[in-house]
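Computed from the coordinates by the stated procedures, all read-outs in this text should not be read as laboratory data. Just so it is clear, the structure is predicted and the values come from calculations on it, not from any experiment. Cβ atoms are built from the backbone, for glycine too; each structure is taken alone.
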Structure 1
Amino acid sequence: MLKGIKLKLHPAAILAIGFLAAFDMDGRYTLLLLAALIHEGGHALAMAASGKLIDRITLLPVGFDISYHGGVDSYAADIAIALCGPLVNLAAAFLFSSCDGPMYDYFVGVNLTLCFFNLLTIYPLDGSRVLELTLEYFTGPDRARSIFMWESLVASLGCFALSVKTASMGRGAWSMFVFGYLLVCQRKIATLNVKKCNRKSV
């Protein structure tokens, strides 16, 4: 625990770290980890700006999950928190795009990948949070959860099927692991509590 913040490690994350570390022959895993930390730093900055307090940080196979409370309770603030991670990755990619060298190119590519990957509307990625909050604003919590649950399931099934096809062609076997994990995560949506709070629109 770090200053009241609980730190957790998902069991599957251990396998992911071991797999990546075993093949980290030229420091690319370090750059991947750095890009992930930059991503979470974007979320943390947005949380701090809206007065949120972090309760728990969980390391997942696909990144980090941050639980928070307090601060400004509005749709705009929560959507901003979800989007700041991908946007910071996009900014980092733009910043290093003018640098020469294969490692710089890799770092730019990793940041772009994390940016667009996290915008997928699959739980628990950032894009799914944006979609859920948007649906909740227009349709209410119960209706939003129903739509969001089925959309996330269909999207995860489609991405997993595509990853299996890609892996069968001898490319991107790691993506099958990632989308397989996301597919397993879909069973958790139905058990999540629908937070019926009086959020402000801004």
Structure 2
Amino acid sequence: MARNRNRSPRRSARANTHSEAPTGIARMSEEGLLRQLDEAEDPPLLLILDGVQDPHNLGACLRSADGAGAMAVVISRHKSAPVTETVVRVACGAAASVPVVSVSNISRFLQTLREEYSIRSVGTADGARTHLYDTDLTGALAIVMGAEEKGMRRLTMENCDELIFIPMMGEVPCLNVSNAAAVCMFEAVRQRL
């Protein structure tokens, strides 16, 4: 059978069949987020991603953050996936509704949240001793997730108010960061209902 020589060897991205939502990107400055926190009437829920580099994971985290009603997703300005077309496609419209905030230093940002806004930060870590389902996730909260493979950086971990783990019943030791973020955010939603 002859190959069609006019066909490009590069595959194009599949169309997003899950959403007809606009493909814009909601961005917000660190100062803009802090202003929103000042004006918030309900206890805010933030998702903080420390070094997540896979655009598919960032897009999936945005989608879960939207579903959980998170105010914003905070990423580090360096060593993180940028918001690309892939992120927007995977987010299925959430990139237009959940602001992405880039900060220069995650650990300092966590200190600001704690000291100036009374927002508790709860991070997931392999060595944690506290079970997700034994943790109070009500009130003003930032859920902190680490990078693929390496997890959170040391200073980020040290600036979390509490470290938790997600119980795993099978053979694999941990969930993908986007799955873990969804599990944690929706446990926070469940506790707030």
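For the reader, a short list of remarks on this structure follows.
- Origin of the derived value 25 (relative contact order in percent (Cα under 8 Å, 6 or more apart); candidates 1, 2): 2
- Label whose coordinates, when P(r) over Cα pairs in 5 Å bins from 0, in percent is calculated, return 1, 7, 13, 18, 20, 18, 12, 6, 3, 1, 0 (choices 1, 2): 1
- Which of 1, 2 yields -10000 [helix-only ellipticity at 222 nm (-39500 (n - 2.57) for each DSSP H run of 4 or more, over all residues; to 500), calculated]: 2
- In this comparison of 1, 2, the computed figure 0.40 for FRET efficiency 1/(1 + (r/R0)^6) of positions 78 and 158 (r between Cβ atoms, R0 = 25 Å, to 0.05) is attributed to 1.
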